[in-house]
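What follows is a set of structures for review.
What follows is calculated from the coordinates using simple rules that are stated; it is not laboratory data. From a predicted model like this one, the values you see are computed outputs, not experimental measurements. Cβ atoms are built from the backbone, for glycine too; each structure is taken alone.
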Structure P
Amino acid sequence: MILIDGKLLASEIKEKLKVEVSELKQKNIHPKLAVILVGDDFASKKYVNNKKIACEYVGIEQELIELGSDIIEEELIKVIEKLNNDESVHGILVQLPLPKHIDSYKIISIINPNKDVDGFHPENVGKLSIGCEGLISCTPNGIMRLLEKYNIDVWGKNCVVIGKSNIVGKPITMLLLKENATVTVCHIETRDISSITRQADVIIVAAGKLGLITSDMIKPGVVIIDVGINRNEDNEICGDVDFDGCKNKASYLTPVPGGVGPMTIAMLMENCVKVAKNISLYHE
């Protein structure tokens, strides 16, 4: 079994971005990411901090806008619209989840799609679904880059996606189809998932259920990409895959942590630089 090292590839990407950001700054273009954090959710704060560290390393300026959990929807929209009109801001990110009284879909739809570095705006999702150029959501894009790095060709292969979220399941399905994979999507209502996963050449699991994929559910030589983030009884971070049980049967396997997670951050940085580079083309 070959361990897919997301940390290593993410590091390589960030090193490349560092050079690109430096070149942009020589043209007086300073890539800037605006992050909106609503409330004081511990996990959200941790994710935002990880993004801040990556921005600092690559050279992207970050503006963190912290808002109270009691903010009304209209006020949040005003904040986003101001950033939409701010030419110094290249990327806008609203950290999810939002408080229950705020419509997440509505908020994401307000973001200028050209600054939507998360790739969640309906326009970017639509472009992805028909194979047009746009900003691709970070985790699915990171998964495809890992497959590419390890020369894992999905052309004509049976790929099983477990999870149908707008953040991972649906966009990774679109990206796999673009590469001519044969894709089956499973979810919480799927009956007898094992009968489907045993036929899979590639499994991408993003269900958020500890130990969902066990060795009896996979065939020898399968490639497994584990997107899940859970905590076990010892409070250790684990994925959706029984790692110890599957590692001797799979040909490639991502660890949790250290697999897909670092790539998500790297792709966010890449999207922000991509927007800034497009701006630079307008200036030339």
Structure Q
Amino acid sequence: MATLIDGKRISQEIKDELKEKAASLKAEGKEACLAVILVGEDPASKVYVGNKKKACEYIGIRSESYELPESTSQAELLELIERLNADAKVNGILVQLPVPKHIDEKAVIRSISPAKDVDGFHPENVGALLIGEKGFVSCTPAGVIELLKRSGISIEGKECVVIGRSNIVGKPMGVLLLRENGTVTICHSRTQDLKNVCKRADILVAAVGKPKMINREYIKEGAVVIDVGIHRMENGKLCGDVDFDDVEDMVSAITPVPGGVGPMTIAMLMKNCMESVEES
């Protein structure tokens, strides 16, 4: 029977550790503050922002919320970010993505000070990750590493396969696994013989963006499977990129959807916020 990697439990552990840290920093007169910017009315984004605010409240991080109308211009958004960059009381700035189509996402990401880029998306932080220097790391891949470590799963020397090459998950995931001495293959839509490449994996990270695409034909007996995907099916239930029911009996450990990687993303965002205070 596969071990279920419980992201809810592990993320709660991390939040409890951060809560203690926040209390001791407050005793020194330091307080973390996260500014969250939401442009438009996207329902999923509103839920994510609400969850981030709740996590801040639980840990003891002050949060400032900027909910801007869909019609907000790029210039207005960049002006707000510039103001927050200059505000010494704000340690972290997060712009909830996606932004409306008339706003250039790359320009928004680049406008956030790398020292306050708690999402870890700024090119400077991405570059620091690549060459092994200090910087904020993208929260979802950082959360995956934490899940593996806190579940007692060793990465060193393992064959690790990542399906997906996005800037937010796939690419940084590959670098982080490499940093932990894994042997890494990153797959994508042009990878030939994808099933057989995935079957080599001791640790398989699915970030492909297609519901239940990864079935038992992709998986080696006894592999560890991390499912980054999240999709809502027609019946209203959530599923991941992995067909959980099809593979559960042949893997050694697996993350569920929901309750696996998702809660870790917010926990790691909170961790980045706390680090931004310690560095200041």
Label whose coordinates, when distance in nm of label points 7 Å out along Cα→Cβ at positions 91 and 163 is calculated, return 2.0 (choices P, Q): P
Label whose coordinates, when distance in nm of label points 7 Å out along Cα→Cβ at positions 187 and 211 is calculated, return 2.7 (choices P, Q): P
